[in-house]
Structures are given as C-alpha cells and as structure tokens.
Structure P
Amino acid sequence: DEWFWPGGRLYKGEELDDAARRIGREELGLDVDVVERVGVYSHFWDTSSVAGADSRHTVNVAYRVRQRDPDAAVELDDQHDDCRFVAADDPDLHDYCYQYFADADL
C-alpha cells in the first residue's frame, strides 16, 4: 500500500481555496485554513476506479493547510481506511507525493 493526499473533485462554481477547505472538512473532519497553494500537478494512473476506464489522468492542486484547532482529532469519511502524518522521505508514499514535499520546501 502507498499513502496519498486527501482530495477530490472541484464543484461547479467552487473556488480552489474553498475546495481545499471543504475537502479538509468532508474527508478529514477538520476545519483548515489555507496557508499556500503549493502547485498544480498532472498525474497519470495505470488504473481507474471509474467503470469502463482502464486508466486515468488527473490534475491535482496541492495545498499546505493549517488545522484551526490543533487539538481536533481526524474523523475520516467512508472513502478512507486510515490516515497518518508522514515525513517527506517516508518510503511508503506514492511517488507523486515527493514532488509536493519538495515544492513546499518541506
């Protein structure tokens, strides 16, 4: 298994920063503030969860966010099995994640 960032689609009419805050709330149960937009990334996947598609291409916008309440516990939604904080050199990250860390100077 590999670890990857939480994320999701952008809703029609939704601003990017608003989506980052919404995804923090919906997927992690956390209220977050946007610190910075780290970058925009084009990713190619060999598999897809979309019926009838063998592969997929995603455009990801990576953010650095700060949890508003540092004592709040993560409450995952039903699409996630687990979560953890990771270091930039963690060997279990998906390859795409290393670029996010580098671009965020972490």
Structure Q
Amino acid sequence: MKELAEKLRALADENRLQIIRLLARGELCVCEIMDYLEMSQPTASHHLKILRQAGLVTDRKEGRWSYYRLQSEAVQALTAEIQGLLVTGEPLPPRPASRCQPKE
C-alpha cells in the first residue's frame, strides 16, 4: 500500500499528469516537454525526477539530450492496483462497537 501511495503522490500534480499524458503518446526529449507545457528546464527536470523515482517513467541519454518515456508495465500495474482498491469484493471489516452505539 505504501508503494501505491508513493506513486499516487507522484501523480498528485497537474504538471506531472500533463507529462504522463504527453509521454503516453511516445518518447519525448526534455526540450519537447518544456515546449509543449511551456515550462522551464529546471521545472521540467524536477517533475520528471519525481516521476522517475516513482518508477512511472524512464530516461535515456543521447549526447546532451535526455529522452523520457512511460514505463508501460508500471503504469498498467498502477491502473490494476487502483481498480483493485476500488473494487475488491471484500466485505468491510467490523466497526468497533463503541463507535456504532449512540451516546447516552
């Protein structure tokens, strides 16, 4: 559950969600991400670092350029985890009796 929370925390930013949306269409250079999202290089690199640390994107270097792409398996696993979290089919655990009883 902790790993799921970390991945969701990485996605809890509009800029990072936009980066994920861009990378879903294919690999991009950092400069292309900067252009699409109209952000500075330090800002783009900061958000990409968080996504990389969460295991959602991977990078490769080609000369001076860094290219990023989605970690498809990680994104698919995250999607499955979220679906499992929402639709487990398991009954709720019993609530403590003290919380269910009206106060007298």
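For which of the structures P, Q does the calculation of relative contact order in percent (Cα under 8 Å, 6 or more apart) return 26?
Working: P: 29; Q: 26.
Computing relative contact order in percent (Cα under 8 Å, 6 or more apart) on every structure in P, Q gives 26 only for Q.
Of structures P, Q, which gives 0.10 when FRET efficiency 1/(1 + (r/R0)^6) of positions 11 and 91 (r between Cβ atoms, R0 = 25 Å, to 0.05) is computed from the coordinates?
Working: P: 0.10; Q: 0.30.
Source structure for this number: P.
Looking at Cα Rg over 2.2 N^0.38 Å, point out which structure of P, Q has the largest value. Write out the running numbers ahead of the final one.
On the way: P: 1.09; Q: 1.50.
Comparing P, Q by Cα Rg over 2.2 N^0.38 Å, the maximum is at Q.
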Practice item. Out of P, Q, choose the structure whose coordinates give helix-only ellipticity at 222 nm (-39500 (n - 2.57) for each DSSP H run of 4 or more, over all residues; to 500) equal to -6500 when calculated. Key: P
Practice item. Rank structures P, Q by mean count of other Cβ atoms within 10 Å over residues 19-26 and report only the one at the top, that is, the highest. Key: P
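FYI, it's all coordinate maths here, none of it is from the lab. Predicted, not measured: the structure shown is a model, and the values here were computed from it. Cβ atoms are built from the backbone, for glycine too; each structure is taken alone.
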